1. Starting from the value 26: which structure in 1, 2 was relative contact order in percent (Cα under 8 Å, 6 or more apart) calculated from?
2. Say we calculate mean count of other Cβ atoms within 10 Å over residues 60-67 for every structure; which of 1, 2 gives the highest result?
3. Consider the structures 1, 2: one of them gives -2500 for helix-only ellipticity at 222 nm (-39500 (n - 2.57) for each DSSP H run of 4 or more, over all residues; to 500) as calculated from the coordinates. Say which.
Structure 1
Amino acid sequence: MDVGTVTLSARDRVLALTSWHHDWSGLRVAVLGLGVTGFSVADTLVELGCTVRVIYSSEDRDRERLLDVIGAERSLLATDELQLADLQAFSPDLVVVSPGYRPDHMLTTWAESVGTVVWGDIELGWRLRDKTTRVADWICVTG
């Protein structure tokens, strides 16, 4: 992305995205998991113009059909090793992790080791909270 005379790296571009109204188009995003959270993240990011690949290990025919309808890529792979190879081949700018993934999971640690930004769904939601003019107050309780 070119801002005046400054060209941002992919990482800096991702980190600068703090609003629904910023330019998310063309961003390559891997979503880890196809549960309720993973699907809603994929749906939102496709709406924003991102190229989205959902990587998951358990078949979910209903959500898989919906991913096809919205235009997200999907990778149903049984092992972490196959998922890692797929993630590496996709070469995402951003990885969004579903709540079921531990912070030390091999996919997230690989992404962090190569400088890819890794967010959870709450971080993404916080950055996109201003879609409407009334921005809600937030409180997050986890665990």
Structure 2
Amino acid sequence: MKGLIFFVMVAFCPLSVAAMDIARCDTRMQVTNVAEPWDKFTRTYANGDVRLVVIDTIEPAAGSVYLVVLSPPRDTLGRRQCRRISPVETLGFGGLNLDRVHSDYDPAVGLTVTMPAQTFDGFEFLDRQLSVVINQATGDITASLE
């Protein structure tokens, strides 16, 4: 019984800082799923080399929103890498707010963007803060949720 209680606490209680799932873009990240209007749900940085895109797959309603990052390095055809960011592989955010995005650049670290995010804990939506660090020099992307 104690094991079950511990599992439920770990599975459904928000952590103070949670690692995110970052993976190559998949079929959910297609242009037909870009949230509308596009100018409200996309942002560019680094002279257009870095683009953030909010994707809304509509279902599941509690986690249909994903953040896509297009950034260097570019492949041999000149295409940027495409990465999907979500709390877990199979479920996105309840919402992302690019109207309140904040960005900061440190040459030693890269571009850091933070924005309000909503996650669903199985019972209710929680207001959180998503932080994404994009290092154009190495191609590394990290993200955390507070």
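Read-outs: derived from the displayed coordinates by stated rules, not from any lab. Worth saying up front: this structure is predicted, and the values here are computed from it rather than measured. Cβ atoms are built from the backbone, for glycine too; each structure is taken alone.
1. Answer for the origin of the read-out: 1.
2. Sorting by mean count of other Cβ atoms within 10 Å over residues 60-67 in descending order puts 2 first.
3. Values: 1: -11000; 2: -2500.
Corresponding structure: 2.
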